[in-house]
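A short reminder: the numbers here are calculations on the coordinates, not readings from a lab. Here the structure is a predicted model, which means the values were calculated and not measured. Cβ atoms are built from the backbone, for glycine too; each structure is taken alone.
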Structure P
Amino acid sequence: MGVLAMLLSIVLIFLAGLHFYWSIFGIKDPAAVLPTSLESNTVKTPGKLMAVMVGIVLLGFAFIFINKVVVYVDYPWLRYITIGIGIIFIIRALGDFKYVGFFKTAKNSKFSALDTRYYSPLCFLMGILVLILELLG
């Protein structure tokens, strides 16, 4: 289970780094990473501060999984936080039923195609792996 925890940590650190990169240098292709409406206007346009905040949260998630391999903090309530992280990723994969997730209705953009092919399956897989790690590990 330590390998699974490290794999999750590596993915989360990579995603955090990507958000930090976006906050510093901007998004090169916004149509690929920002949900768009049927009129092809960007729906959610997070600022640099929000990108940094998401990066910090993802790093926090990564350190929680690193803690499963190298125990530097031992609190019993970390188990519930880990289960919550898994649920958050599964909810993201299911989506808001409009712009993101498996059950989105706006399916005419570059983002929606990438979300269906890569982003939502990654979130769902990470959510399931987190729950397997916590509930079976």
Structure Q
Amino acid sequence: MTLSEHYSATLIDHFEHPRNAGAMADANAEGYVVNPVCGDSMRLFLRIDAAGSTIERASFLTSGCPASIATSSAATELITGLRLEEAEALTRDQFAAAVGGLPSSKVHCSVLAAQAIRVALDGWRERRGASGS
């Protein structure tokens, strides 16, 4: 079986040419999540602006299937430039749609991206609260 038998051209493009892949040296927020069922993992790096309102940049390191990697890539494009609340409000369905849809057996891949965003932002808010800024 080939990728094109299961996935959209958009998903295949994100898998073969991931956007924003790699660690971000100056990230000020980071989220790490693992899917307990399949073992796929995603580490999301964010650079949030000084005002604490907008995601300036996003990058990722994902270990897993093509759908997880592609969804991670698309997620970084979707959230860049969004206000924190807008990024948190994105749903797994929106991440799946960004890669042209996912087979039902791969919907968990879009959940990974949504969870990583929430973990990164929750951690960032905790650190800001602890530092008093």
Structure R
Amino acid sequence: MYSEKVLDHFTNPRNVGELSDANGIGEVGNPQCGDIMKMYLKIENGVIEDVKFKTFGCGAAIATSSMATELVKGATVEEALKLTNSAVVEALDGLPPVKIHCSVLAEQAVKAAISDYYTRQGIDPLPIVGEIKDCDACHVH
């Protein structure tokens, strides 16, 4: 049902925790359905120097959070904004259709953290927030 990469990122998640010096924090999900992702970014000179996450959810939610952090760590903000849920799924060698919403949450958590970073920098975050669309399956509004 799950690929080896999904199982690896679930049992050995990368970049778990909080960043006390994060300058971009994003949280998406819904406590009533059980999937909540919180992403912490430390951005310096337009590059994501460090990233951590805390996820409350199923194995797929943890695995997609872990993979998303791996994909954006060391990337520029512009590169991170291009992260798609499809890229997360592909990097994990696939997800069952009923778990695709977890990859959507991972993408949106990264974008929410970048939006927060922009707000803190006095930059209009609306172009990013506009990309975080409503998703009934993900309970993101």
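For distance in nm of label points 7 Å out along Cα→Cβ at positions 65 and 89, the calculated result is 2.1, so let me know which of P, Q, R that is. Don't skip to the end; give the middle numbers.
Working: P: 0.5; Q: 3.1; R: 2.1.
Source structure: R.
Work out the source of 23.1 here, i.e. which of P, Q, R gives that when mean count of other Cβ atoms within 10 Å over residues 57-64 is computed. Mind dumping the intermediate values first?
Values: P: 18.0; Q: 20.5; R: 23.1.
Structure R accounts for this read-out.
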| said: On mean count of other Cβ atoms within 10 Å over residues 73-80, which of the structures labelled P, Q, R is highest? | reply: Q
